[in-house]
Structure I
Amino acid sequence: MVGTLLPSPVEHISPVPFTATLKRLEQAIEAAGMTIFARVDHAAGARQVGMAMPPTVVLIYGSPRGGTPIMLAAPRAALDLPLRVLIREGAGGRTLVSFYPIASLLEASGVAGELAARLEPAQRVLVDALRP
């Protein structure tokens with residue numbers, strides 16, 4: 001088994017606080033016709049075991065219309081789909097939004113570049129939602 005290195009994640013600083021950023025991203029994802037399949041609240045999990053953690057949420061989102069053709073072409077791509085975005089409060093209260101560039105991630109799973117690039121607009125929605 002040959003290991004594949006993950007691409008470096010991209011990280012954006014949000015112009016608004018954590019809760020407003022999370023709301024903006026959720027609204028942008030849904031307005032683009034995608035579904036939020038899950039919200040993983042890591043800070044809530046930390047509280048359940050008596051630990052403290054800054055606000056940290058991962059949204060798992062996408063659309064079967066976009067992901068299914070990719071998984072049919074390269075079944076291992078299902079390990080990287082649906083899309084994920086990390087929203088967290090960093091040092092100094094800044095809100096950071098991070099994700100792996102999906103085209104690079106999928107190409108590592110054997111997806112042709114042109115097909116992998118079809119999901120890039122689903123991540124552009126996130127970046128556009130962060131604009132002031």
Structure II
Amino acid sequence: MREFKKRRTYGAEILRIAGGSLGIGLLAAAAVIAGRGAYDMYGKFAEAAAARTGAEAQLAELQGRQAAVETAVEGLSNERGVEGAVRERYGVARPGEGQIDIVRSASSSEALRQEKGMFEKLWDLLFVW
């Protein structure tokens with residue numbers, strides 16, 4: 001028996017080609033959307049990493065400030081610490097206390113070295129280098 005081939009019509013061929021092209025277009029669009037989503041996620045991860053680094057630096061700074069405040073509070077916990085803080089901040093003294101100013105004078109050897117003798121002046125005039 002002879003087999004008959006089913007003839008394809010021109011409209012069916014166009015429909016098959018259009019369907020294949022549409023499928024390829026949809027797959028390409030899905031790939032572009034997925035790639036864009038992956039790129040956006042990478043950007044968000046990079047932004048989150050930068051924010052985390054900034055937050056860790058801020059945390060370290062705040063912990064240092066907390067330690068300084070705790071030290072200051074510990075220093076002010078007794079009467080001697082409070083008195084020292086008041087003296088330092090306001091420059092006050094107890095009744096009967098005075099201020100001692102220490103003035104340092106130039107030593108005698110420095111005073112002699114500052115004034116040049118006649119020979120040294122002549123030497124400096126002759127040999128300038």
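Quick note: the coordinates plus some simple rules give every number you see, no bench work behind them. Fair warning: this is a prediction, and the values are worked out from it, not measured in the lab. Cβ atoms are built from the backbone, for glycine too; each structure is taken alone.
Thinking only about distance in nm of label points 7 Å out along Cα→Cβ at positions 102 and 118, which of I, II has the largest value?
Details: I: 1.1; II: 4.2.
Largest value of distance in nm of label points 7 Å out along Cα→Cβ at positions 102 and 118: II.
Tell me which of I, II gives 1.5 when you compute distance in nm of label points 7 Å out along Cα→Cβ at positions 22 and 54. It would help to have the intermediate numbers written out before the result.
On the way: I: 1.5; II: 4.8.
This figure was derived from I.
Tell me which structure, out of I, II, gives -25500 once helix-only ellipticity at 222 nm (-39500 (n - 2.57) for each DSSP H run of 4 or more, over all residues; to 500) is calculated. Can you show the working numbers first?
Numbers: I: -11000; II: -25500.
That value comes from structure II.
A value of 16.1 was computed for mean count of other Cβ atoms within 10 Å over residues 14-21; which of I, II is the source structure?
Details: I: 16.1; II: 10.2.
So the calculation was done on I.
For the read-out volume of the Cα convex hull per residue in Å³, a value of 123 was computed from one structure; give its label from I, II. Each step should come with its number before you reach the end.
Working: I: 123; II: 510.
It must be structure I, since only it matches.
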